[in-house]
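What follows is a set of structures for review.
Since every read-out is calculated from the coordinates, none of them should be taken as a lab result. Since we're looking at a predicted model, the values are computed, not measured. Cβ atoms are built from the backbone, for glycine too; each structure is taken alone.
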Structure I
Amino acid sequence: MNMIRVWGGGFYEQDYFYDLCDRLGLMVWQDFMFACNLYPCTDDFLSNVSQEVDYQVRRLSSHPSIALWCGDNELVGALTWFKESRDNRDRYLVAYDRLNRVIEQGVKKAYPQGIWWPSSPASGYLDYGDAWHADGSGDMHYWSVWHENKSFANYRTIKPRFCSEFGFQSYTSMPVIETFADSGDMNIASPVIELHQKNAGGNERIAGTMFRYFRFPKDFANFVYLSQIQQGLAIGTAVDYWRSLKPHCMGTLYWQLNDTWPVASWSGLDYGGSWKALHYMARRFFQPVNVVAIPSEDGTSIAFFMVNDTLEELTVDMNLFAVTLDGERLPIRTATGTCPPDRSAPLLTLDETDIPVDALLAWSFIASNGMSGEGHLALQPYKALELQPSGLETSVAPLADGRFEIAVSATGLALFVMLEADCPGRFADNAFDLHAGMSRRVTFTPTTPLGDGQAPQFRTYDFQSCQQLG
């Protein structure tokens, strides 16, 4: 990722946050703190707003990381959410315009060279239309997959110029859940678990999605695991497709990065900072050079695109495999292509009949700048796959620097292998695939160093072992 959005329903971050973004080269989309509501336009309120804008812009304008100043989050949409504003749209639209104009004038006075954007989402300056469903200009918020129960493939029907908000929920990880729930609460319908879900219908939507794509998991811990994998698949489906449209689409910011308390949510980070599956998966689907697979609308072919975020022309070499349900790799073909700087370009189109029935399509690639990656595509819902035992095994060894190395191997097909520790920390990699006979060594770094002789307890998940058997 090279941009983060400070959302208008939160707060202006402290100076050290922007210092870190400056140092890391991480661009900031900075909302002003107005979100999801109707605001007054009285003189005293607007005077207060003017002072707030002037103070914050002067405080922050020296930070090169701030790429854009945005007036608000979803205030135009809020005009349609309340009976008062629906019945008096002209009155409330005028009130909104006055507020928005005060914010804009404050930015231009305090920092004339600042890049201003009126609202998120917005189709353009003085455009008060429905930017949730207009994907031809401006920035877009797209929530139909989560809020309207549409399929992950629905993301491929949308072609935004810049999608600044979209998301899909998962549960927070088991080690975090165990800090607020007893063993008797480990059920998606228990009062404690329901209390830690603040989006109406959220738990039902997570479970309903599982029924659509997966066999139901065998226990609560695997339900939590599978919720995180399906979250990563949802966001990855959108990002892969929208990156393949480059330069039509030049940005994707998913909702959300972090949590303010331990809760089922759209975040990629657990409360406390550990990584959920989404964050590990995002490191792959957002990598600067990638190869993405996009199925055709009629399901007869798969198009592969090279995505290049660098400023150099690159050559990409790809190997394609069919992977059987017991993990055997069957070579299909190779492909080589050249991708222009800061663009996407087609690499190969494969007819679906070239892939054996009941096999996954898998690939690996390496670019001329040394960047590499891999991926797979299931041509039917995962629940339709009669996966054979993965034969997943692990061993743990302490390292001299306080880290731990986990050796993971598989005798069959192990999809989305997820390692979990009973203490906070970070794995070098996670949510990865192993084919038959493959192994991987992954390091784990505890957030707080452990004492001599102490070691975390690790748990391993994968698709085949998480489903209900028998």
Structure II
Amino acid sequence: MSKVNLELNNLDEVFPNEFSEEQKAKAKTLFLKKLSEEAHKFYGGKIQTAPKAGVFGFNWFNIWYTPGVSKISTTIRDDNERSYDLSNRGNLVAVVSDSTRVLGDGDVTPPGGLGVMEGKAFLMKYLGGVDAVPLCIDSRNDQGEKVAETIIEFVKRCQHSFGAINLEDISQPKCYKVLDTLREECIIPVWHDDAQGTACVTLAGLTNALKLADKDLSEAKIVYFGAGASNTTIARIIIAAGGNPENMVMFDSSGSLDCNRKDLEENSDFYRKWELCQKTNPDKIQDFDEAMKGADVLIALSKPGPDTIKPESISRMADKSIVFTCANPVPEIYPYAAKEAGAFITATGRGDFPNQVNNSLGFPGILKGALMVRASKVTDNMAIAAAESLANFAEKRGINPENIVPTMDEAGVFPFEAADVAMQAIEDGVARRKMTYEEAYNKAEEDIKYARSMSQALIDDGFINRPPEDMMNAALEFAIKELE
């Protein structure tokens, strides 16, 4: 058995040759989960706080704290906007979740979401040069019910400490009300990354996939499997970007969405799904396999697989079909199986397969752009601008069916994305601060380089220890034994 290297870039080579493609895919999932558990225990989590100002002598405590800091308090009191200049607020995001819809694991209790929310903060800093704090909260009211109003109240009260709010892993239907209410009632951007972030990166991937397939978005027949916050927002953003809703069919656990779905019409909590019922599926197609006949695109964000979507369904699609199966941690059908069934381009939410359509490409640059111009909200136009930025970046450096979007290790994409979003915020009239494209790009690039350099310096100076080799190889042995 080969050993895993520290960069984890040889995972396709370390499993036994006799393993099938499906066994290797399952083994990778088992390995990554086991190593994640051990690595989190080794480090005690992924983030920490560190000062950004120096202590050059004892009296500097009197500047950073009392009595000198009194001047900061009174200055901000007289002009709250100065909080962006005199504190870290302008580069600080709260990652807020009630942990009721975490990945494919559902409700994991409030503290159960900390791993994901810390991960969000980790990526935000490393990829976008943005500081972030995970806030996992209990959304129950006095009667013990998990309700939108509790989250709304919490965010509205804490917004004055942050430059933006990133909502995460909030179950439907309350996620719709939480986002739509806070977008209008908060003075800072409120962004639901599961919904808006996933939609942004999906649109970017779809844009380039359609180019490679020589198909047009306005004419593409699209089937959506799953109708949660992610897929309903994906559909809404694709429509806003030029997709034809009459060429779309969406399925939830009760069947297809159409104007006869009285259960959704009568339940006001699912108003976003009802909007799609009125716009899509004019022929009222009820059967998934029927909808897949001649479909150009499948976008699935539903129940983790690998057998949620059958190869037979993929084989019904049009020539040069595009299959995005993005359930986590296991896609609805593995890419190799979808390709064997006839798919031209496949994508998942995972980085260990080609074409990772994951919101990690979106939120660091999008929130950085919004923060730099002190935007009051993230508009749909800003999300679409980010998608176009990602697609253009990838196209300029070259795309192919195995490489339709940038990857997280392409550091250069995030300053471009941030600058494009900042310019769109100014154009949409939601920016409180003006800057040129060059200024925005340079600021984002500088902050991202600073974050990455600081991280590397902590490793080089021994403040972040390298994980022991036996930890990684023990996780590999565990994965292989589970499948033997």
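Assign the value -0.58, -0.83, calculated as log10 I(q)/I(0) by the Debye sum over Cα atoms at q = 0.10, 0.12 Å⁻¹, for residues 167-414 alone, to the correct structure from I, II.
Computed on structure I.
Given a computed value of 21.7, 70 for Rg and Dmax of the Cα atoms in Å, for residues 15-230 alone, which structure among I, II does it belong to?
This value belongs to structure II.
Check the numbers for mean count of other Cβ atoms within 10 Å over residues 255-262 across I, II and tell me which is largest.
Top value of mean count of other Cβ atoms within 10 Å over residues 255-262 goes to structure II.
Ranked by FRET efficiency 1/(1 + (r/R0)^6) of positions 119 and 335 (r between Cβ atoms, R0 = 35 Å, to 0.05), which of I, II sits at the highest value?
II
For which of I, II does relative contact order in percent (Cα under 8 Å, 6 or more apart), calculated from the coordinates, equal 16?
Here the read-out was taken from II.
Of structures I, II, which gives -7500 when helix-only ellipticity at 222 nm (-39500 (n - 2.57) for each DSSP H run of 4 or more, over all residues; to 500) is computed from the coordinates?
Only structure I yields this read-out.
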